[in-house]
Every structure is written in structure tokens, then in C-alpha cells.
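Next up: some structures, all given as C-alpha cells.
Taken together, the values in this text are just the output of simple stated rules run on the coordinates, not laboratory data. Given the structure is predicted, the values throughout are model-derived calculations rather than measurements. Cβ atoms are built from the backbone, for glycine too; each structure is taken alone.
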Structure 1
Amino acid sequence: MTQISSLRYTDNLHQQAYQSLLKNDFQQAISLYEQAIEIEPELKSSYWYLGVLLLLQGQETEAQSTWLMAMLDIEENEIEKNTQELAEILQAEANRQNTFDNYHQAHLLRQHLQEIQPRNIDNLLYLIQLEVKLATFTNETIENSQIINLLQKSSKLEFTTDLLQTVLQNILETVPLFPKSIELAQASIPHLEPQKLLSLLLRTSVTVAYSMQAPTPGAKYAELCLKIAPNHPEILRHLAACYQNSGEHLRGIEIAKQYYALMTTLVDKVQASSLVIRGFMHAGGYWEEANLAFQHQEELFTQLIAEQPILDGIPHMCRLLTGTYFFPYWRDAAATNRKLQNQVAHLFQSSLEIGRQELQAKYQSQLTAKKAHGNQVKKLKIGYLSAYLKRHSVGWLARWLLEHHNRDRFELYGYFLSYKDTQHPLQEWYVNQVDKAHKLGTNSGEIAECIYADDIDILVDLDSITLDISCEVLALKPAPIQVSWLGWDASGIPTVDYYIADPYVLPDTAQSYYAEKIWRLPETYIAVDGFEVGIPNLRREDLDIPPEAIVYLSAQGNCKRHPDTINLQMQILKAVPHSYFLIKGFAEEEAVKQFFIQMAEAEGISAERLRFLPDVALESVHRANLTIADVVLDTYPYNGATTTLETLWMGVPLVTKVGEQFAARNSYTMMMNAGICEGIAWNDSEYIDWGVRLGQDAALRQKITWQLYQSRRTAPLWNGAKFTQQMEEAFEQMWQKYHNQWKKLLSKCGKNTTTNKKPSFS
């Protein structure tokens, strides 16, 4: 056979072999390439393809031997050319396998490509992308690939920037919490289009910080955003919140101040000022600065309400609505605080209606035969709206209502906002407890549509202004009757019809300054059947406290530790010489310690009598640890709520001061509904007197403890079933009132007339 005819025959074999490869007839292709090698051993491409085929057949060692054998007799000046040829063949076949979703084969081919071209950034990116698809991606994937080092030194290396953007997006959408994911994002900044990258990083930061509840890495992504867009207001706002939520309070305050300094409009200043206040309150120990910030915030709100601007974006509306959140922590001025809250809520509602007219009109026209003939409804549909039906105070307290609901009379729906699959038993309990559970995100329009589609009769909001998403949903009025319960004080939103209270938690005059109709249950607005209690890990000897000493405890968060109340607590401590004060849970540790020490020393009390205790991981252990205290000293003007219930359940005497506002009467109603009056103070003097008396009178403490344990059998506070019956009666009465108002409205309009107007509940 002549050389020319031999080459032609080899080319023909190559074409046949490649066609067999494309048809996935690997054995035929292998046979043909072996023939080509036998005829023309100098043609290296036959070896390259043969090795690829052996690799695809699972014969990795044989494939490597085939390539090595071909390389041995190549001239040095030809090695680079032949290596490039092998690389191109590996890459082409990897791409082909990828189109058929054969990710394992594509990954294997690219691994061998990496061995011969370790600085091929595109190949490294494809490898990472394949590992994400195969769910084998780990933190070590990026580290071992050296992709970060290459990107940092890539001025002389070529790669596809669009591929980098795509792969980075895949990683951040899949495993954003990996430290190397953050490092890769940082290394990508010089190479990608700034606005696209900024959008991706900010979206990732928000998802990580809130949906994934990981504010520390959320802050890391926000910091990268600032590298791209320094002094960007929205990034600064988000970064400040991330720092505050992750415990970096001083940095959070500083960034919040930077954010405020950039604001020019009154609306923006109100929102930014709220963020500064939030930083001070969560940090603790900065009450002097917080007091000035509160005064400034009130001045801004007064100007804003006088101007009555139309807000042009939902984020602006919601941030404005939640801007009053900390006022009850600052002062007990129920009428003043509620007036401000109601005015802000009205401004929020008015602005929202302008942007959502079409959607609101749809909900306003939801009159149906069932609504007009309410008595014919077999079961009332009750919807529970919350982001906190999980391991949270709302989750611990609301469960008894759902546990005891009468399923013959009520159909239960759960709207779980910002849902995250945490696998926590309490969250899953709630999901399984309702007849229909909706695991939702943060889009208020979609949430409202879901409620509307379910034809809910009464929507119960458990979040109030602790969650802006809930406020948006309520303002859209997707259910004919909307009720606020448990989560916070009333929101003041005009579309909320009722606010659940009891005879004690609000004074008799409260209706004059509430926008919602106050619906008072006959005994208590909250009841639990009990709490899970673990094994205590806190002992006096570990804290260097003598056995005979009197131990006072404050177990509230920093936001509730008002200096005026701390001053009263120090006076109690001073009057009971052999006493110690335990302060549990603090944020900015040194600032809180110095704050308490200064307050103590001002009363002539040694700092040696103070003990600062960190939080514990499990709520059950926290409850068990409460029994180390002889007396718990409550906060004011914002009392304990869940902590008060836990304290009473554990049989520990409590001293509380009763005020005007809901937040200042929580412990009062709980003690009354547990059958305990000892420890209830109506002024500063009584607070001190009760604190001293309970510290000095061991017999009185024992009596209270015995009464509290006995109250578990009979008291309304510990009777979840009875409480549920009273709530259900309230729901049915609300529905009957709604039905009667519709009947009156329809009778005025005529039997055959329909109307879109809804009855008033004011």
C-alpha cells in the first residue's frame, strides 16, 4: 500500500471511528482506532481518541497508558502542539457528554484535561459547574482547583467572563454559605460586569441573611457589594442590619449612621434613623445615645405626618411602618405611642392602596353566597399568618391554640412566610397540624392571592409590625375578617378589624387610642399547657455565689433593659445586703457590663455582686436554669412575655411594674391569670418594696412557689383547651357580626342588588 493510499485509508478509518463514537458504539470505535494506529502509528490523534474511548468505558488506567505511550516518542518541540490537540479532543467530548446530561463522564474528561492544562480557567469553571450539578461540590472543590489564585493573577490568562458569571451564580444559589464561595465571589470582582455582579451579590446577601438566617456570611456578601458600589444607600442599610443581627453591634451602629448621613428626604431620614435606634437597642448599654435618637425620631415622624407624603415604593412603606417598633421600649405612653403608630399605619395604607388598586378591588369584590348567608357555613376557615411558627416565642406559645382547635367547627390553614426547611420538630408540627399548609416566600401579592384563593373567613396575624411582609398582606385585605393576636402590640393598619386582648393586658380606656376594635377574651389573651424543661447547667457554686445568698435574676434581652428600671433593681440589691444579681443574655458584652457596673457603683454596690450569664442553646435548659433565682426582676416599660410565662411555670416569684401600654401589662395579666398578686407593683416604690420583701421573706417565696405549682391544675393561664374554646367563641361571634352587617347592607340595597362595598367594623 502506497503512503498516499495508506493516509487515505487511515482518514477513512478515522471518519468511521468518529461516527461510531458519535453513535456511542464505543467498541466499534475502539477497534477502528486500533486499526488506524497499526497502519499509521505516527498519527497521534488516533491515540488521543482511543484513550478517550477507553476512559468512557471505565478503563482509566488503560486510557492514561495509551496517551503516555504516544507522548514518549514525540519531539520536545512538538509536545505543546500535541498536548493542545489532546486537550481540544477532551474538551470537545466533555461538551458532547454534557449535552446528553452525562455529567459524570463530562466531569471525568475534564479532570484529565485539568491534569494536562492546570491553568485552564474555563475548564476549572466547567469542573466546578459539573460538581454543583452532581451535588458533589464542597468547600475543598474551590480550594483544590486553585481557581481563586488564578483569578487573582489572571492578567495574562484568558478565560470566558460570561462562564465565570454563570458558574458563580450557580454556586451562590446552591452553596452560598461555604467560605470559599465568598472568596470566589471576591476574586471575581475585577473580571465581571459590575452591575450584574452587584445584583447577584446583593440578592445572595439578602437570601443568606434572612431566608437562610445566617447574617454573618450575609454581611460578608454585603461588604463585597460595597467594594463595587461604595456608599450605596441600600447596601449600607442592609449591611447595618446584617451586622446588628450577627452581634457586631458597634459596626452595625456605625454603618447605620453612614446610611443616615446619605439621606436627603424626610421619609428616608425616618427609615435610616430607625436603623440607628435598632443598633443602639440591640447592643445594650447605649441608652443615653438611644434617648437622643428617639427624640430625633419622634421629631421626624411629627414632620412626616404633618406633610402626609405619598410613598412610591413598598419597601419605603414597610420600613416606615416598622419605624415605631422600639417606642414602647423607650417609654410607657400608650395614648401617644398608639396615636403615632395609627397615623403611620394610615399613611402606609393610603400609599399601598395607590399602588395596588387593581388587586385591592379584586379582594373588595369577594362577596359570595357564603358570605351573604353566613349561617349556612358548616366550618369556619381560619387562616394563621406568620413567619415564626417554629423555634421562636410565637411558635412556643401559639401551639396550644392549634392543638385544641375543634376540627368539627373549624378548618385550619397555615401561611408560613419566609419558610425555610430547618427540619426543626416544632416547625414541622405546625405544618402537619393545619388542614392545609402553604410554605411561602416574601412576595406579599402572592401570599395575599393564596389566602384569597383559599376563601379564608378569618385571617389571624401573629406577627404585627415585627414583619413587614405580614403588614403588606393585611393591608391588601385578602380575608373579610382580619385579627391581630400574640406577636406584638396592634399594628394600627386600617384593614385589621380586631385586636385580641383580655381584662388585664389593656386598661379600660384603651379603645380610645386603638384603631382596631379590641376584642377582650373573658380571662386571658394567652394560655399554655406547659413547657418542656431540661436539666439545668447553672449552679451557684460555679458562679461563686454562697448557698445562703439571695439571687435576683434578669433574663430579658437588652432592648428591654431601661436604665430607670435598672436603677430600681440596684436599689433592691442595695437593700438586701447578701444578694447577687444575675444578668442573662447580652449583646455588646463589654458595653452591657460597663453599663450595669456603672449603675451599680452609682448606688454604692460592688461590681462583685453582679454576674453576667451568656445565653444557652436550648430553651429547655434556659427554663431549667431559671430556678437558680430566688426572685426574677421584670423589665419596664416593656415586660417579659414568654420569659414571664416560663418564670411562672418554673415556680419562681416575679416582681413586675404595671404600666399603661400592652407591653407594660403582659406580666400583670399573666400573674393574675396564674392566681398570683404578690409581686405586682403599680409604681416605682412598690416595685422596690416587693423586690426587697421577696428577697428577705423566704416563707413568702415558698408560699408563692407552692401557689404557682398548684395553679397548674386550675388557673386559666395553664388551660390551653379552655382558652381555645374562648378564642373559638370569639371567632364565631366575629363571623356572626360580619354576617349580620352584610344582611343589613343587602337589605338596604335590595334583595337582587349586589355591591362591592364592605361593611364597616369601626
Structure 2
Amino acid sequence: MKRALVLTLAATLGLTSAAGLGAFTATSASAASSVTIDLLSINDFHGRLSAEGVIAGAAVLAGAVNHYTALNPDTRLISAGDNIGASTFTSFIQQDKPTLDALNAMGLAASALGNHEFDRGRADIDGRVRTAAAFPYLAANLYDTATGRPAYDQFSISVIDGVRVGFIGAVTEQLPTLVSAGSLPGLEVRSIVPEVNAVADRLSDGDAANGEADVVVLLVHEGAATSGVGSSTDTSTFGRIVSGADANVDAIVSGHTHQSYTHTIPVPGWPAGLDRPVIQAGEYGETIGHLSVVVDGATHRPQAMTAELVPLTNPNKTPRFTPDPAVAGIVSAAEAYASVPGSVTVGTITADLNKARQSDGSDNRGGESTLGNFVADAQLEATADIGTQIALMNPGGLRVNLTYASSSAKDPDGNVTYSEANAVQPFASTLIALDLTGAQLKAVLEQQWQPTGGGRPFLKLGVSRGFQYLYDPTAPKGSRVLRMTLNGAALSATTTYRVVANKYLADGGDNFTSFTGGTNRSDTGRIDLDSMIGSFTKHPAVSPDLAQRAVGVHLGASAMGGFAPGDTVTMALSSLLFSGGEAPAGSVEVLYRGEVIGRSAIDPAVVDTTDEVGRATVTATLPGDGEAGGAVLTVRVPATRTSIDVPITVRAVAPLAASALTDGNAQNFGAVSITPAAAAAGTTVQVQVAGHEGRTVSVVGYAPQMPLTTGVVAGGRVGVRIPAGYSPGVHPVAVYAGDGSLIGWASVTVAARGRL
């Protein structure tokens, strides 16, 4: 390999300085008979032109390209898509033209098409965007339905120091569900693997007419659900891309899921020690991927490949690379243009409104969030005058947090500007109102669990205040939503409810296809961003609502037949906390008829990709005097004001068999006896229960029938107080196990006062 040879020769010649070694490296490629190509990659840049915290900004990104190019002229910048769309206000206000200008200036060599490139529709891509982009936008799996031919360039070739590097583009197969209906006229989205392999094979078949490539790099706008290697090698959509890409694909640069990873995956038939790099560089230009490919100078085949992720800022958030002056000028002009409309204050917040997070700090679109619920509240409020009752918000429509702390000395803490509000919802989507039955609404919620193999297994919808639901994460798919309520009243499967959502979601985006079955659909003419600004106008100081609107609960098989008075109920709870950095609550309570009957600590550990953060197991004992029929257990987290009811059935205590009462002189039946056998009303006797030590039992009196006590058998007995209202005579007493089965019965003689 070139790198090892260069180091050996440098040591022999005594070139110890960094400058000397760099100079020697640049001039020794042909002598070493190898070429090192450095490919710098971005994905999901989304128009992040300006520097903010760990987002380095376009000028520093260009500076990184300059840095690596100075070290090795055989350096190119590539992208896995979503360069534009869902952008910050600085780029959005000019329809992302400044971002395209910046990418042109830093010499972007090739880019895959991402789903957000289609935010303004196919016509915008085919006309304005591709005209403004000096680089090729690639998609091997998009076909024109009229011609049956590829709708876009499937690949491009860059000749780098005599080596032909082919870049193949592909876009997620979920594209039709990720854009508004009608955005893809005349486009067919085909499967990624067969289309990419067909192009890679043509580029590697020795036929110069096909545009041969020595090195083939796949730029795919699809990615793994997590940063772990298992998410790139499993049976998910992305896992199938990685395993299905044939041996002619040398490296995979991915995007779409905003994850950070560098994996090396073995490829059948490749030489030992040479594995395929699979990388994704996070989001927003916070990091760049650095793929180094060492190519044999004679055969032009890869000899070695390494990959790393390079942060563009230091730990103290200062730039690691010198900003490029030309790109800095583009950014400065865009900021100046956007500053006037963007600086207008629209409201204030008292604390952060956050998206959900995963354990590594990245976004978790599968978690309930204070920001998602707030946006849903705003959309409901903006359309309440036309009768909407419930608002739902997709997590992918939330692009940044609304943070309380200001990043500018000119902007006070808590102030929310127009540009900051736009950064949360940059799509300018209209709000759609439609009628859904309770059954259809349940089907929508069930579709939060996404189709098997998707890049994100779960997408959590934000829901408006007053709407709550229980779900069982362990239940079979399609049967997980247990109960929905609106302002405390249970929803009926057949009743129609007026629902509002942005057009993308209402059109069935993100696989929420049950929306398309709605009726009485109407375009409200109101815009999602305007609804947020209107909410700030009505509520100048907004605070995050820390109450969960969806809670997971699993009661187990024991709940199927209901619970008897005195039974122990074990509840596995989840989704009790937010994961966006909010202060965790310490405990959860379970109440029955207003009284706390169980309490447990909450585990605040973040659970990736789903909404299960905030887990607890609560064991509670029902009182022994519960009435039969429907009842509720209230799950309450006092610190966050989360409160949600879990319906249960309290079954009636089985009546004592009539045959067991025929012999009024018999003192016991089964494994039960009473000591003393005679006692005065108002005194305590010991009910002896054989074979049930340590178990909870219920003791019920008959003639008259009433629950007497529920207790744990200790020392073979349970103490029972004879009710003061018992008249003199023989009174049967029955003992039941926790499952309601009869253990046995005995009788106690109640004597007249003064006769014992």
C-alpha cells in the first residue's frame, strides 16, 4: 500500500517533519505504483449554511475540503442526498439557492437524490434545481413511466489521477410515502439493489461504451436505524442493500436516517483483509465522512480502503478547519438577506421544546416529544373554529428543537423569532381536515409501528392535548392500541371524529396509509408554520407540557378474566418520560378509587428507536371490598402530571355452593377452620388456611354476605374481625385464592352479648 511504503521510505531518508513527509507523499504516488483517493462525504445537509454550535456551517465544510485537497489533490466531495429541503431559514427563504451555490463553490462532485430534494415536486427538481446545481444529481432506481427509461443520470464518472471512479446514486424506496401526493408525476420508484447492481456490473464489464469505472461507490439515500453494525447487517431495508450489493460495489456512502457510523463489511469473493466500507456522516454537516481508497497504479483496483468520521468543530465548538472565503461570502449574503424577515419575534418559551433523543444524543423519531405535542396543539387550535377535535403531527416534520437559551447576545433567552419557528417546520405545508372513525384513528396509531425492515421501525405521532391512548408494546402488530380517550371519554370505533394533520401526513406519508380512508376531506387553507406563530400570538409565553399523552401498559394474561377483590395486580409500564433532556420524574403511582395502592421507581434509561423510555413495574393489591364490574386503575406520575386510566374488570366473588351450607352444624369444609369456633360480634378470630402460606387470600362472610378481609396467610392463619352487625347464630365464612377459586369454608358461631 502507498501509505506503508511512503512511511518506510520517509524514515529511511530522514524526512521527519510533517511538511517534509507531506511533500514526499504527494510526489511518490507513481513510484509507489499506487494512488490514494480521498472521498469526503456529507449527507442530510438540509441547507445548514450558518455555523451554530456543533453545526460548523458551509464555509467550514468547504474549508475541510480545502484542507484535504491541499494534502492530497486526489480529493473529491460527494453527497448521499438531502442537500436541500427542510432547511434553516437562511436557505429556505431563497428556496435553497444559497445552499446550491455553496455546494457548487466547494466543488461537490456528485450527489444522490434524496427525498427532500422533491419537497417542491418533480418539476422543481427537473427544472430549477438541476439547472442551479453544477454537480450531477443521481438516481439509478427512478424511472420515467412514459419512456420506461431512467428519469435521471444513474451514475457519473470522475477521473482522478488516471483512476475512473464511478458514483452510482439511489434514493429510498419509500420515496412515494415521504413526499406529498402528486409530487412525483410520471416517476416509478424501483428496488435499489437490482438497479444498482445492474449499473455496477455494466461499469465493470470491460466494455468502454458503458462508461467503465475502476472504483464504484454507491451514494444511497437510505440508511441504518442505529449506529450499531447490526442495523447495517440485519434484514432491514438497509441491511438488504448492504448484503445485496454485489462485489462490483466497492464502498457504500449512505444517508436519510441521520446516523453516524463507519463499518467494514466482508464481501464474498473479495481478497482476505479487504472489506467494504459502509458509512454515514450524521447530519447537517456536523461531521464529514472520510473514505480513503488506495488503488493499484497498474490495475486500478482497490488495494485497501479505510473510513472515518471527522467532526468539523472542536469539543469547544470552534471550527477545526479554516473557513473558505468564497463560501463564507455566499453564507454572509444569505444571512443578510434573511435577517430582516427572520429576526421578527413571534413569541417566547419558558423552557426547551425538544424532539426525542436516542442514547447517543441523536434524534429519535420513535419517541414522544414535547415539541411534537406542542405543534399538534397549535394545529388543533388553528382549526378548532372549523370543528377539528384531534391533531396529529409526524415526527419527521420537526427539524430542530426550540431552545430556551439564546445563541446570540442580541437575542434574549426564551425569545422565538420567525426564522427559529420556520426552522422547526420549514415545509410550508397546508393543514388538511378530515373525518376518521374511531376504528380508522386506531389504525393510524397502529401504523406508528412501521413496516418490517424499514429504516425506522417506529414513528411516534405528536398528538394534541385532550387526546390520550394506552398501548401494549408486547401485543401482536395491529392490536397494540388498547384504548383511546378524548377529554376523558373513551372513543367509539364507529363514531366519527374530525382530525387535522399536515398535507404530507394526511396524504398517507410515512406509511400512515389509514389517513387515506378518511372522509369529508378539506384543505383548510392554513399553513403549518402559521399555526405555530398563531399559537404564540395567543399564548405569548409557552411552556412545555411534560405530561405523556401515550402510555405503554402490559397487565399479562392474568387480566383476561378480571381481578377479584384482594388480588395483586402487576403492571409493566413504559413511555412515562420524555427523552429530550427534560428532568426525569422519580416515581409512578397506581390509584384505585382515588387511593394509592402501588408505587414504583421509574427507570429513566433511554430506549432507542421506540417510545419506551420511562419504564416501571408496579405491584398493587386491590382492596378486599371492591364492587364487581368495570373499574379503572389510574397511572399517575405526580412530577409531570401524567395521568391516564387503565380499565380493568373486577369480578364478583363466586357464591358459596348451596350444598356446602346444608349442614349448619358442620364446622369446616376443605382446608379452612376458625379458632375460636364461637365469638362475639366485633371481636377477632383466626381463620386457619392450610397449604397457602405466604399467599394472598380473600375472606368473605355469608348470611349476610360481605367481604371481611384480604390478607396474606402468615403462620397458617389470617386474622378476621367479626362484623359488629352480625346477629347471634351460625355464620358461614368462605376463603378464596387470588385466582378466585374456593379454598374452603368454615362457620363461626356468633353468641349473644354476655353469653360467651
Structure 3
Amino acid sequence: MADVSLLSASDQSDPTIRKLVQVTGWAVTLIGCLVALLLLRDDPVQWGRVVLNLCAGLVGVAALALVHLRRWLLAAHVLVWGVWVFVSLVAAGNGGVKGPNLLNYPVLIVLSGWLLGGRATMCLLALTGGLFGFFLWADARGALPVTPANNHYAYAAYLAGIVGLTATATLLSRRSYLGRVGEAQDMAADLAARDTELRKLLRVVEQSPESTVITDLQGRIEFVNDAFVARTGYARSEVIGQLSSAFSGNGLAPAQLAGLQETLARGESWAGEQANVRKDGVTIWESVVVAPIRQPDGRISHHVELKQDMSERKRAAEEIHRLAHFDPLTSLPNRSMLIERLTGLQARHQRAPDALNALLLLDLDRFTTFNDARGSEMGDRLLCAVALRLSERLGGQDLLVRVAADEFGIVLHGLSADAAAAGRRALVFAEQVAQALAQPLPLGLQAGDAAEEAQLQASIGITLYPQGVDDLPLNAMGRAGTALHRAKHGGGARAAFFEQGMGEVAAQRFHLERDLRHAIGAQELRLYVQPQVDGRGEFTGGEALVRWQHPRDGLVPPGVFIPVAEESDLIVGLGDWVLAQACAVLAMPAFSQRRLRMSVNLSARQFRQASFVPNLRALLATTGADPTLLTLEVTEGLVIEDFDDAVAKMRELVAMGLEFALDDFGTGYSSLAYLKRLPIRELKIDRSFVTEAPTNADDGALVEAILSVASHFGLRVVAEGVETREQVRFLEQRQPDMVYQGYLFGRPEPVAQWVERLAL
């Protein structure tokens, strides 16, 4: 059956064998017919020999007919066995072993070997050997006929046909052999290349940094690479033949393990993460892919596990999470964790309303002063000590976070379902926190090092949370921040509870700041001027003031928007606008020709700008204003905060011709040592002293002292808030060349009207 199947395969793919069947069929047909025709020339004609050769020719015809029907195997059998039968009959009639027909048998054996395979050829060889034995036995007893005289033409045709067929079969066989040799060589080269690729692939797998495990379908390990050995600590001999589950999948939950098995049962790949354990007990996190290995027929024979070590990535992710949710200095949760906790409390409250919680924002009083005086390292120690002291006051579910800088947040859980009771408990806790912080805080690096201590106080803002289903964490933080702001402005060292009115005020301030920011660039600001006069009532100059013409609210008083501007960065832009408008007015002929002075208030934030001096110099050059007519009013607080820098800037501006006035003199430090070093040309007496000076002895004495100081230093004096003749007489008696500013001589009015009045 093996030979038949092989021949059948050859029939389909080997053109040489098919060609050999065709050539043999034609050769047998031609030789048989030609020999039969030539035998007809014998005299007498031996009809038996003629018929046998014709029958042999007909065997060739039958084979060719089968070839036409593409029945290659049957055609080969007909050729070999049919020719053998008729050749044997012819040989028996021609004298057996003494006849000329024995040449056919080697040819038939060769053809059988190529066409029918080994088993048929062995049968043919055995039959031929038996036939030869019979011929010898019969010839020895004289049983075979005498070899007849040969027809030379027929014999020549027979020999030529046999030789031609033998040569043709040999050449075709040689070509087939060479083709097979070439195919074998190509196959060998292909196998060598495949072997090289396989070896390369094996080296890749062996040297891969990712752990690779191959198991059979029962999960028993058949192969592990070096990365697996290095990562797990197990030797190959310890794992080969063992179940993979004994070394992998330790971090899988039962549901995940079931999902893995179901996925593999479907012939699909599974991917996931596992927390596996090394031989030494250390846990390693791995990203695992388990995939089926299929044979060429599609059958799954093995599974491969590819494992990537993600322990470092896991640790990095945990560190990123820690940095994103915890403060690196105090190790407390940070603002993000506070938002998450408040969000969770709101979600739980929506599912089942329960006891109210409280959010406390705590800010350390004068921490900046401590940090500047003692250094940032001691400031960090103080923050850590505060964090430790506060954490000791918390309950099991409460949360302490560091919100920012010296601000901490505390979430108190489940105070009471009654808002009043919850508020009282929150205030009691705030008082306890204040008392705890009032105790000395050790600042040593170690617990036993108490050489460094600090005491401080804190301001606390409190709000209840959640206040309804729509209350968001940011809303709660805004309320607590508003309460904290109120506590600090109340002097610090106190707790303030949020009230609804506080939120409304904060909202109003927010809208006011937003509108003011828009107003500076939207031409909504107006420059007003309040006149300054001498004792004869003649104009000596004026003070530039700003007003805001709101498109909806009308003229906004300065007492409303100036404090908002001073608490934000808007005061710089506002001050620059006033200064630019004042310089433009100074350049007008009505001012410059009459040599009237213009006074402009400077804010501390505006004056501290590094570009203030060059910007003012450029402004004067652009507008053409005379710097000798410009007076800049500064406060004692502005000067004292950074004295050396302030004096340097003032001297630079004085060198340009500008003059400085010390505003609100007597309400601050009023240090003569500072006054002596300042390039001041003018003192302005605050209206709080002027108002009661004629009737209040104390205020009168203060005014006289200020005038004495001004006289000693040779300074010009301007009295603010002059509203009565009595005040004028009091001041005039003590300082004849006094300059007056107040409602008695003129209220602030738009600059256009004021300039128009000057021109009359």
C-alpha cells in the first residue's frame, strides 16, 4: 500500500514518471506492431509469433488509452504485467533461455521499479526468476521448441526498440533523479536556513529579558528560559515537569483564575497581572500573557507564558500615587485626598442622609515671620511638629491633610444629624486644636531632642458638609476659606464659623474684583482732582484721585474698590493708570504755566516693582510732564518694609526733579530716625488729627509736634480733611505757610472741569 500511495502521489506531481508511462506505451505499441509486420515477411509466416507481438502492441495501445483517461497507475500495471505475459509467451516459443527475448526482462524490471515501486518489482523479479528456472528445466528435458531462425529485420527492429526504450527510460530516470537531487539540495538548504532561524529564535527566547514558560495542555512545564530562572530563583530541574500553577498565578483571585481557564479552553490568549512569589519569598509583580501554541493542522499542543517584570513600574506607580495624594514633607494626605474624601462623603450622603460632617481649614498665624526669622529648615520642622500634634487629636475616621504651605485641613466625620449640634461639636474641636497648638512644639530632629521649641497660634475656618445634595467639595472649601479669612482679619488666634452672609460678601468681592479688572482696560476709570490751596486761598496744586464709572452701578466710591485692588494685583495697574493720567494733566498749559503741583498716591506693591523707576522716566518723557511739578505720596509702612531699596529708588527719582511727600504722618511709626534718612520734601497731616485739633488738646498737641518736626527738617506741610474755618485758624496760627486740602476749599471733581476752572 505504501508503494501504491507513493506512486499515486507521483502520478499527481512527477511529470517524469507520467512521461515514462507515455513513452513506454508508445514504444510497446510501435515495437509490437512493427515486429509483427516484419514477421509477416517470413516464409512460411509464423502466425503465432505475429499474433503475440500484435497482442503486445495492443497492450501498449490499452496503456495509452488509460493515459488519456489519466489513469496513470492502471496504465503502468497494464504495461508492465501485460508486456511481461506476452514477452514470456514469445520467449517460450523462441526457445526459452536460448531465445532473443530475454532482453525484455531487465527493461521490464527497471520500468517496474520506476513505475510500480518496490513491492511490485520484487514480485516481478520473483516471477521472472521462476520463469527462468522453468525455462532451464524445460530446456534440459528438451520440452521447449527449437529456437526458430530469426527474421533479421524483425530482430533488428526489436533490438532497436529495446535499446531505444532502455535509453529513453534511463535518460528520463536520470533527469528525474537529478531533479529529485536538486529538490533534495534545495530542501536541505531550506532546512538549514530554517534550522538557523530556529536556533536564532531559540537564542532570542533563551536570552530574552522577559520570562518565558512553555507547558503542555495539562499545565506541566516543559521549558523555561534563563530570565525565568534568574527572576524566580528556581533552577530548571526544580520546575521542569511541575505544574506551572505552583510557581505562577499566586496573585489571581478565584474569578480571575476561572476566567484564565475558560479563555484557554476556547483557544484564545489571556492577559493580566499577577503577584507571584520568588523562591526566597519576595513578591514580584508580573504582566502575563498566556497564549496557545498551534501545530500546522491547527491543533493546540502547548501553551506559552510570557511574563514581564513590572515590579519597578508598580513601585513607580505607587510612588506617583503617593506624591499625587500625599504631602512629601509631612507625609499627610494632600488637597487631592481632601477632595476625594469630601466627594465620597457627598455620595454617601446622597444614598442615605446621615450625620453631618465638618471641614476645618487651619492657617498658622505669623508663620511667614517665623520662617523668615528662623530659616526654611526650622519652618519645615515646625510644620511637621504641627502635623504630629494635630494628628494626635483626630478620631479614627477623621482626616488631616496639608492643603498648602502653612494651611491644614481637617474633616470631622459624623458629628450630628442636627446642624446646631454639629456646629457646636466642631467649635469644641477647634478650641481643643487651639489649646494643643498653644503647648510648646518640639522642633528637634529626634524625639528626645527638645532643645528647640516653638509656640504659635492658628486661625480656623469651619463649615458643615454636605449642606444639601448639590453641595460640592469646592463649595465647602470656599466656605471654610471664607470663614478662615474672617478669622485672620479678626486678629487671628480664633475660630470662625461660616455664615451665609459671609458667602454673599465673598461673592460680591469676587464680582467686584472681576469687574474692576475689566474696568482698567475698558475706559471706565475717571481721574478726579482735589485742590490744594495756600493761606490766601490760591491754588498751589491738587491731588490726583481715581473714581470708577461702572456701566451698571454708576459711580463706585473709592472706599469700595480700592481695598479690593490693594488685596490683589489690581492695585499696580490702577496706580499706573492714575500716574499716567496725572502726568498727562501736568503737561497741560493750565498746570505747567502756573507751576501747579500734582500729588499722586503710590501703593507699596506698585512702588516695589523693579521696573517702576524706568517706567516712570519713560512716562515723563512721553507725556512731556515737568518732573519738578510731580509729588509722589508714600506711607511710612511702604518705606519701612524694605527701607534701603525704598530710599535708593526715592533718591534716584529725586535726582530727576520729583518730590516725595510722607502721607498720613503720625498714624504709623513716625520714627525720626527714618525721617532723617528719607529724601522727603513734604509732610501730610492725617485728617484724623486735623478734625479735632481745635477742640481736642491731645490732637492739637500732636499737630503742633508734627509742625515742629516739619519746621526742624525744613519740610512743607499739607493738612488734609480741612472742612471748617476754625481748623484753618488753628493751623494758620501755628504755620502761616500751611497748604490746605479739604472740602472747605473744594471737593474732588473730574479733571476736565478742574482744568477748565483753572483757565478762567
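Match the computed value 1.04 of Rg/Rh (Cα atoms, Kirkwood Rh), for residues 112-455 alone to one of the structures 1, 2, 3, and report its label.
Derived from 1, not from the others.
For which of the structures 1, 2, 3 does the calculation of distance in nm of label points 7 Å out along Cα→Cβ at positions 272 and 736 return 5.5?
It was calculated from structure 1.
Determine which structure produced the value 48, 44, 36 for Cα extents along the principal axes in Å, for residues 552-719 alone, calculated from the coordinates; the candidates are 1, 2, 3.
For Cα extents along the principal axes in Å, for residues 552-719 alone, the value 48, 44, 36 is produced by structure 3.
Have a look at 1, 2, 3 and say which one yields 28, 18, 12 for semi-axes √(5λ) of the Cα gyration tensor in Å, for residues 184-327 alone, as calculated.
1
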